[in-house]
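Got some structures for you, see below.
We did not get these values from a lab; they are worked out from the coordinates using the rules stated. This one's a predicted model, so the numbers in the text were calculated from it and none came from an experiment. Cβ atoms are built from the backbone, for glycine too; each structure is taken alone.
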Structure I
Amino acid sequence: MVTNETAGRHVAGGPRITRRRLLAYAAATPTLSVVVKLADAVVGPGGAPPAGAQVAGIVDFTDALTLAAAPTQHLLVVEVTAENRVVARLPRAEVGQGITTAVAQIVADEIGARLEDTDVVLEDARPELLWNQLTGGSNTVHALYTPLRVAAAGARARLITAAARRWGVSASGLVTADTTVTGPGGRSATFGELSAAAASVTVPAVPAVPKDPSQHTLIGQPTTRIDARDIVTGKARYTQDLPIPDALTCVVARPPTLGGTVRSVDDRAARAVPGVVDVVRIPTGVAVVAETFDQALAGRDALVVDWNPGPAAHLSDADVRSRLRGAVLPYLPAPGMRVVEHAFDFAFVPHAPMEVLNCVADVRSDRAELWLSAKSPIVTAQTVALTVGLPVDRVTVHVVRGGGSFGRRLFFDPAPEAALVSKAVGRPVRLLWTRNDDMRHGRLRPASHHRARATLLLGNPIGYEHRMASVTLDGSHGLGELLSAVGLEALGVVGQAMFHLTQHDLYRLGIQTRSLREVDLPFPTGSWRSVFSGQVRTVDEVMVDQIARSMGQDPVAFRRAKLRSARLRAVLDKVATEGQWGRPMEPGTAQGVGLHEEYKSVVAYLVELDARDPSRPRVTGAVAAVDVGRAINPRGLEAQLQGALVDALSVILQAGVHIDGGAIREGSYADFRYARMRDTPPQVEVHVMPPTGEPGGAGELGVPAASAAVANAWARATGTVPTSFPIVDVAP
């Protein structure tokens, strides 16, 4: 579809740009705007359905998310403005993973523009679609690669057609490059000069077909983030930076136990604090509204609140472990066979993104407008509408860049809070969670318990069983809605569906089974980077090492012999070679390897660990090799795998939280022992394998393999199989 719409951007605090307003602007500044047709988005160019386009073809979670993304693929818009800017409007959230850079590379390459002339704008929530518009499951590039190219190719074809008409020449001899159309005789015209004419083209004179990958000049090239300079210079705006007129600040007094409620509150001293404007009771606590955050914090501290205990007040770490262990049945004896069997425990882990949760809300009697980093903005808008009693089409959610997520911003806890407070005070409010709020009242990766057993007959594995019990995963963030929408509810609850669609048998170990039993405990849980795989793959890879050890075989050689996939064997060989697997190591130090396959991608890590002081183990070096099918931005991919390693070594070696009577003990980075610079290796090599197909996902891919490599290095350095994570549990 081609429309004469302006490429205007919404400016925070300015007028809301509706479709009617866009059409009004178009009369003055017509631009080329190409929208992906739904048929093209689902079928793909040339009529070939992309992987995962049919329900019957779903084999993993990536397929499910890709199919579920189809309704939002027609939101993809590529615009060319009179100012010679190429603008891609993206219905996803940028939270530091670099998707805006990847999208800019795809669009610029396909249309023939300079990267510096390309902008990516995050799309507002589109509640009329009812569900989806979700950023999760490492799915953005995989799902949108073809639709983005279709849209950009459509714009390119129309620009070429407009130039051919202007010059009276055949369109077949024209090309695009450097945001310019060029032709015979030295003719040239910028995209901006052609945008108005191109907007009137209904049938292009050349095929609107994406380029062959051999013609790409930007896709696959290591590229610095397009927003890097803005981020490091402070020009990039996050939610709290937005200039919302008349906005007040707000913080919330929260209960000492998870899910606690207000029994009574004396707010007289709080209201007397200079600058405090109002005190508002909300379901999650008591909000203090003031002119500045310092004043709001002082008012919060002056409150006298009597709290009802939360539903988990009777539970501590030992109770949680006992409930989880009791949910996993022991294995029956296997007479006449050798078995390798271990049990494992994983602690709760918070997301702890650098930017804490926050939201700006402006709620009036007839409308609501919110700004936040939302990875499930449609569900956010629907929830806010229900919370404040407005029709969903009267709620606007602007998606703002976020300072980290790791799954946390799938949940939008501050949005209904800010909406309720704004409605109560009649003014916009900037609601901010403190770091303590984030640690002690945020979502947690569920704690889990695992039993795994390999059965060997005559020295060969003939079976492998892995039984997992996990605190129930909360699906109220968009993923649950997606699973239902593509017909996957038949597999069970959200956790069950995600578990079974994300686990793969990497090795030939005979008959293999994996099962999940969820234990419903009243803790706020959420999808933490790699969801179940970070725990399941760690257990599986530790077990593979122990099977090899029981058979007297080298762990890498054993893996090579048992791997099902040539792609996995290639990345394993790469890290073994580049990391010099098997080189002599000092006592108390060792190497470890780990592999993972998910999101249509594969990865291997080799790490070296120094455990000579078992109370302060440190990863001293790491090598990773990754095959994502086709890397859009190898430099961004390298950063993803470096970050995954830091997450992995943190939660495997030292970072987790403790539960005391329904309260989280850790309250900041000071006692949640996430890795510091001194805990991380001075050098991490990342090797990106040559293209093998369409792009897969990478944001969560590295954590499981890196976690396993660290655990295996510990086992080889200390001679002790790690069975409780984090390994070094130093309680604050």
Structure II
Amino acid sequence: MKVLITISLIFSSAAPVNAQADWPATNYDLQGTRYSPLTQITKDNVATLVRAWTYHMGKSSPPPAPSSRLSSEQALLASHGAPRGGPRGRTSEAIPVVIGGVMYLSTSNSSVVALQPETGKELWSYHIDHASASTRGVSYWPGDKQSPPQVIFGTTDGRLISLNAKTGKPVPGFGNEGVVDMKQGVMNGYPDAAYGLNSPPVVYKNLVITGAAVQESPSLGAAGDTRAWDIHNGKLVWQFHSVPRPGETGNDTWEDDSWKGRSGTNVWGFMTIDPELGILYMPFGQPTYDYYGADRKGQNLFGDCIVAVDAMTGKLKWYFQTVHHDLWDYDLSGPPVLFTVNQNGKKIPAVAEISKTGFLYILDRRTGQPVFGMEERPVPQSDVPGEQSWPTQPFPLKPPPLARNSFDKSEITTLTSEQEKFCTDLYTQKGAGDMINKGPFTPYASEMSVVFPGTLGGGNWNPMSFDPKLGYLFVNTQDLGGIGKMVKNKEGSRTPYSRTSPLGPVGRFWNPDLNMPCQNPPWGRLIAVNVNTGDIAWQVPLGIVESLPEGKQNTGAPNLGGSLATASGLVFIGATIDSRFRAFDSKTGKELWVTKLEAGAHSAPITYKGADGRQYVAITATGGGFLADPSSSDVLVAYALPLKGSQNGLVTEASSAQATPGKPNSGNIVLADGPGKEVVQRMCLTCHPAEIVIQKRRTPAAWQNTVDDMVARGARGSKSDIETVVKYLSSHYGQ
């Protein structure tokens, strides 16, 4: 294992550490609020944000193609609940943490790195052999008299690793030379089953609490148990059985001993903690296999449950199941957000969870009781032989559904004639008969169905954010349906029935060549929910489709990733497949700023104040998630207000392959004065630091090719602008 190290006191002559405002945990605090007190970037100046630095992760191996082009096994492994094989089979969805003047994150290049948060310069890098680090980030522990500050993360092959936060070297006293084998005690007699960790653990007092990433097919395999480990030595402290054993609460919800060897039922997303109550909140996914449950008849606890346990012991306090006997892959996975509801003069400690169903569940976090009421309603039943659908499902009375949950043929999109024809042919199965939709919880059954939401949700692992001053919870959802029916497999198959569709085993109700859903927009939304009333305060389309004609582009777009709220009244979010990063007015939903990225930012942003006194907003953009683009760059980018006296404010370009131990940043870089400079700043510097331009020397023809390529990638400008840019660059930065 390779470790690059630099001195840790790089800011010894800068502002003191305690003058900085950190981002100390993945979702800012244990409660998962993603709310920063910083106010330097405001609604009045956010439109002037410029890119401060870019960190290049190094290219990961190309991700699998969309599921419409995958085999059945590949499509299942491509789900967010299961780790993919190989050391670099996934791009990064990492959410960095910033603490003590250093930024830490996992990368798409099988590494965990420490960066200088003001410049993106690499301080140290730890490379992981034969696997990848947790794709959604790492956790930090501040240390004590017994142990040093540590960076803790899991790997896709089932290791839990602790690094010295100052040096990047494994901590010898943690497990075996800094590594714990997490596969011990959970493999259920299936040693070759998939097992890993793709979200960061929760660090609470002296405990490291981990979920699990396990297979989605076949039904039997590694357990998805949640476990807690001692931070000092890596020893197991407690283990919560996600599929209850005999004598435990919920075991009777598995008929005919179907609990034995069952996989799935895992926390593959994020957990949160109420430090005052000492309660850990765990969002569990569904049991395996996703779409066929005849071999697991019953309610199937703790599948699709929010489970509250004592954080220090793992002892059960309460649970709430959002989907009974799940046949849709409607996992819970986003971090439960903790806040106070003010209702009729009473203050109710609450927890909220968004689901793939598109329902937002708001519960009393002491008891698990719904704050605004819940109703069990009859739902359509499966006709697959041997299957026993659960007759009812829980529907929150408030808020209303935050994503589409039904479909009618009249709603096929008419935005373009090409899309209308494709979707009509898909829906009517080219004249063979219309697909079926019977409303919420329509099953994948013996006839081809279109189901809303589809496998990806509604909501997904998207971290929400909460503004305590407004009482608004910010939620992003998508309206992307699924299509499919259940077909009988060959005798002797490990799964008797499996899902199939014209677009592959896990088909989506869209045109995969255009990435455009088949129903009328909106296709993605950012929504503010007033948690005190349960009402929607505002909602706006999130994302655009550039290929549509002018005037029709503001459709909203499919999205994965979450938001950030600040005390200055802003909500930042990437997430969308249009590769944009945006800021909204948190009170009204008005879009105040947008910038183009190198790739989709399927992550969640953070903000912090550097040692230089500037507030930064940073986000990972790698095209990761379900729409990874193998041609895109894997970057972490940071934005700030322009430096005083600078027209662009851009600072530096960093790379995981070019770390310079101990070397400070080269300082503020500006373009040469001259005709065309302002056009270059407008067209080019939105995405590229000035340093890239200054370091390059090209012929006029080469500059023309470069600018043409940037225009093809989304740079906006008239024909005259393009000519001006080429002329300026050729004049000042020619060979």
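Given a computed value of 4.7 for distance in nm of label points 7 Å out along Cα→Cβ at positions 123 and 379, which structure among I, II does it belong to? Comparing all candidates, it corresponds to II.
When P(r) over Cα pairs in 10 Å bins from 0, in percent, for residues 315-410 alone is calculated, the result is 14, 42, 30, 11, 2, 0; to which of the structures I, II does this value belong? Structure II accounts for this read-out. Taking percent of Cα pairs over 42 Å apart as the criterion, the top structure among I, II is I, with the largest value. Rank structures I, II by mean count of other Cβ atoms within 10 Å over residues 299-306 and report only the one at the top, that is, the highest. When mean count of other Cβ atoms within 10 Å over residues 299-306 is computed for each of I, II, structure II gives the biggest number.
Ranked by mean count of other Cβ atoms within 10 Å over residues 155-162, structures I, II are led by I, which has the greatest value. If you line up I, II by distance in nm of label points 7 Å out along Cα→Cβ at positions 147 and 675, the top spot, with the largest value, goes to II.
I have -9500 for helix-only ellipticity at 222 nm (-39500 (n - 2.57) for each DSSP H run of 4 or more, over all residues; to 500), calculated from one of the structures I, II. Which structure is it? Going label by label, the one that fits is I.
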